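S.K.: Take a look at the structures listed below.
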Structure 1
Amino acid sequence: MTWTKDRIIQELGHNNNLVERAILAIYQNQTADEKATQKTRYRNGQGFSSADAHLGSYLATYIQNGHRLSGRFLEKGRRLTIKYSEQLYRIHCRRMYV
């Protein structure tokens, strides 16, 4: 099955594991100093925007510490990842062709 931006959005709508994986993929695109401060410092189209950096970083570190998202945090993560579906599609394409 082929992944498209629309399919990513559709899957994020019901696949909780994919939401967590997507948050981590976006977080991985943050620079080291952005991760350390939970703020966006560069306008490079990678990682979270300044409006989402704190929440995205918080969710990512929560997941990295072995926790699962649930309740309102899962729903916030779902909305966040759908917002970044274009970046997720670019991440997917980059990984496919590397």
Structure 2
Amino acid sequence: MVSYKQILMIVLYGIGLGSVCALIYLAGPLISIGGWRPLENPIVRDITILLIGAAFAAVVSFKWSQRNAATAKIAEGIATPDKIGDDTDVLKDKMKVRSPR
């Protein structure tokens, strides 16, 4: 079940990524470095947006896989019963009456 917090996080990630992509596509041609405009060509802007989208997807998928691994460890810890140890030998050893020398 997806919680309200997870939905909000997905929406905000989408808004952030969309804002960055719009900024690159719309304001990219206005950036000038010494008379050279690196984002003037629409293909270069598309490639830049693609690279940013791929980096974003990689980070999100890495976080997702870490979260799934942690969830699996927690589930495994809950599902496996605790090992019941037999302490009788230790107790017998400690409860021995020591004879005076």
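S.K.: Quick check: 15.0 is what I get for mean count of other Cβ atoms within 10 Å over residues 28-35, calculated from one of 1, 2. Which structure matches?
M.R.: On the way: 1: 15.0; 2: 10.2.
Label of the originating structure: 1.
S.K.: Compute Kirkwood radius over Cα pairs in Å for each of 1, 2 and report the one that scores greatest. Write out the running numbers ahead of the final one.
M.R.: On the way: 1: 13.5; 2: 19.5.
Structure 2 comes out on top.
S.K.: For distance in nm of label points 7 Å out along Cα→Cβ at positions 12 and 76, which structure out of 1, 2 has the highest calculated value?
M.R.: Values: 1: 1.6; 2: 3.2.
By distance in nm of label points 7 Å out along Cα→Cβ at positions 12 and 76, the leading structure of 1, 2 is 2.
S.K.: Same structure, new question: From 1, 2, which structure was helix-only ellipticity at 222 nm (-39500 (n - 2.57) for each DSSP H run of 4 or more, over all residues; to 500) = -19500 calculated on?
M.R.: Working: 1: -19500; 2: -24500.
Label of the source structure: 1.
S.K.: Turning to a different aspect of this structure: If you rank structures 1, 2 by distance in nm of label points 7 Å out along Cα→Cβ at positions 44 and 60, which sits at the top with the largest value? Provide the component values of the computation, followed by the final result.
M.R.: Details: 1: 1.1; 2: 2.8.
Sorting by distance in nm of label points 7 Å out along Cα→Cβ at positions 44 and 60 in descending order puts 2 first.
S.K.: One of 1, 2 was used to compute relative contact order in percent (Cα under 8 Å, 6 or more apart), and the answer was 15. Which one was it? Can you show the working numbers first?
M.R.: Details: 1: 39; 2: 15.
Here the read-out was taken from 2.
Every number here is computed from the coordinates shown, using simple stated rules; none is lab data. Predicted, not measured: the structure shown is a model, and the values here were computed from it. Cβ atoms are built from the backbone, for glycine too; each structure is taken alone.
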